[in-house]
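Before anything else, here is the set of structures, which you'll find just below.
We did not get these values from a lab; they are worked out from the coordinates using the rules stated. Nothing here was measured: the structure is a model prediction, and the numbers come from that model. Cβ atoms are built from the backbone, for glycine too; each structure is taken alone.
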Structure P
Amino acid sequence: MPQSYYKFFLGFVAAVAPLATDMYLPAIPQLAEMWGVNVSLVNLSLVLWFVAYSFTLLVWGSLSDRFGRRPILLIGLALFAASSVFCAMSQNVWQLIATRILQGIAGAGGASMVMAIARDRFEGKDRQQVLAWIGVILGLAPMIAPSIGAAIMQYGNWRMIFYAQGLAAALMLAVSLMLYQETAITLYKAGVFGMAARYGRLMGNANYVLTNASTSILSAPLLGFVAFSPLAYIQHFGMSRQQFALLFAVNALALVVGSASCAHLIHRFSDHYLLTVTLVGSLVGGILVLLIGHIAWIWFLLSAAMFTYFFGMSRPLVNHLVLEQVNDDIGAASSAVICSQFLCGAAGMAIATQHWQSPFLVFGALATLCPLATLLLWPWILRRIRTPHTAADILQPEPPPVG
């Protein structure tokens, strides 16, 4: 596959899983009514999808270090297409939950390969550009997925949503079969214990663990916002569902613009300088949510948009920084990064949606404390990590090239 095609290929593979999480959200109330069950039971198909997705990322990533990226990518996409059809054929809520778990396992196969292939194929600024593009796709996919699902239901039914997901995966499978060739340079011949040993080696890599843990916590307020925003806009500010969808899209757009800005700015400024800016910007956004977010919807919108913008800018830089700390076990390392981000995000969702007496205070504290913790650790991280830049880079941008 030509080098220039990779960012589009990886972006579309990365979009498959986010589309699966959000496309069927408009159908959940109808499914609960049709099957005569509580909405929370249907929502279990979403929660367990995330659980299956997060933990099987670790398995797929390690398997790709053993057997290569290509077979894992192909198996993941094929299984995703098949499981989507099984979801569409569900006759009751328990069948839907079971098939959604299978779909989550399959979705992790393709998603875990995206960063691993980017790490195999690109270096330095080129990799950051690819990761920034992937960040744009990952921001757009959940933003448009509910609208796609609602449009499908308007002209069809809920089963068509899952058939559409299966079709998307089948198309990416066909493209992968025709164009993608193996990118893993070294394969590790080991069994189950060898797979476990790879994660053991990763846990023994202090720089990898430090950078991954200290930056994954930034996902907690982001996914916390996804869960908290309906409560804020609809229940607290009295918005309609249509108004909520529009305002949520504005915040999602801020995430996309942040990722796109990163792709442009990495050619002018050092990684460390940009990461410092994103951490400070996220912190300021969190403080604004804490102080004024509850006053009016416009203040909540703007302060949350500031946080999501800087988070979007930080994500490609963070992923690049973490993966720079490893030379081997790239598939396992990439999967562990995504897994830790999703688990922190799930914790943020749980915290933000509890029945707090002052929910804006709790969410604002979450949005403030997470970037603050990373920012406080940042000087120490810079002294420890293996990187060609120095800690002085955080004080000044790189000079533009002459001529």
Structure Q
Amino acid sequence: MRVAVYYPWVYLRSGIERALIEIKRRSRHDIRIYTNHFDPGGTYPELAGMNVTELSRVSVERTYSAVTAAAMSILRTRLDSAEHDAVLVCCDGLGPLLTFANRRKPVVNLCFTPLRATYDDAYRDRLLAHGGPARPVKRAAETAFRLVDRMAWRNFDAVICIAETVRRRVADNRLFPESKIHLAYPGVEPGHAAPGDLSEPMFLLPGRIMWTKNIELAISGFRLFLKHAPPALQRFRLHIAGMVDAKSRPYLARLQHLAGGEERISFETMVSDDRMRALYAQAWAVLAPAFNEDFGLTPIEAMAHGRPVLACNRGGLRETVLDGVTGLLVEPEPAAFAAGLRRIAQDEVLARQLGAQGPARAATFTWPRFVETIDSVLDGVQHVQRISA
């Protein structure tokens, strides 16, 4: 089957771009990737050799005017239906809008999340809290988008969610019948570090540096940890490593200010895959402070490398990290995070035990299983008869 895989913007090194690579590599179908914004220099280098087709280009800015313009462009985007037998839309917000002009062939939603500003209460509350005078405008935009988005979701023949947290978000907002939603967890590559082998007194916080990752919690928690740590634990440091795109640079500046010149807090924003693997191998533990993560690959990568994980007891992190088995789940408060850091830092036996359980847990999340589920769902819709838009 010829499958057009669509994602509005391919320009970062995020979990969605990684999933695109694995789908292209592993699917038994003939995959062609389409996008409205392709930046081969900003995303994973593997995508440059995968013949990604850029359609009418849209901005990746997140201002309301830019997002509205992007939405209108996606609404008008039409794929050549003669060149594919089905469409797989990677959804984390605006992707479903593509369905209005592309209904001749079966359409499947690979949902990383419906638009969080509309359907994720924790995300929306934080967004509106910083709305100021623009808050009424944001609420009006949310209402308008919700109406259009609900119509778009009716165009899907099947939906695949990447986590139970996402499935619940879709079902609770009545976007698609719950009984018809499939579940496919993304995977990771096997770790390259010996399980339980603790290298350096370093807490690693990997992944994209953006406000939804709640990195300020880790910084505040770490500073509180240092404030009350005995001399033996003062050697620990916090290393934050991940990509920063243009719209997140002000957030990075705020984080650096919050660090307050503390020498034991460092940032690294140009991180290759090899470098990230080396950091995992060096880390004592890996941190995941996101306030309501959809799923999150970094905790699984940490477990694959035999590293214990300290994560917030919220969202998709509860689906990957087993509390007291492969890591610790704590409340998203600086004091709770600091207590978790101290527990892992001062109890090397516990840290080793948690890390040793990680590889077996990570092995339950595999790319072949993820792609096989997608392929099976595509097989199931290939004979669906669709009408033109």
Exercise. Taking relative contact order in percent (Cα under 8 Å, 6 or more apart) as the quantity of interest, name the structure among P, Q where it is greatest.
Key: P
Quiz item: Out of P, Q, which structure matches -12000 when helix-only ellipticity at 222 nm (-39500 (n - 2.57) for each DSSP H run of 4 or more, over all residues; to 500) is calculated?
Solution: Q
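Given structures P, Q, which gives the highest value for mean count of other Cβ atoms within 10 Å over residues 350-357? Kindly include the intermediate steps, with their values, before the conclusion.
Working: P: 12.8; Q: 19.8.
For this comparison of mean count of other Cβ atoms within 10 Å over residues 350-357, the top structure is Q.
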Quiz item: For FRET efficiency 1/(1 + (r/R0)^6) of positions 54 and 270 (r between Cβ atoms, R0 = 35 Å, to 0.05), which of P, Q scores largest?
Solution: Q
Exercise. Looking at FRET efficiency 1/(1 + (r/R0)^6) of positions 6 and 38 (r between Cβ atoms, R0 = 41 Å, to 0.05), point out which structure of P, Q has the largest value.
Key: Q
Quiz item: Once mean count of other Cβ atoms within 10 Å over residues 30-37 is calculated for every structure in P, Q, which label goes with the largest value?
Solution: Q
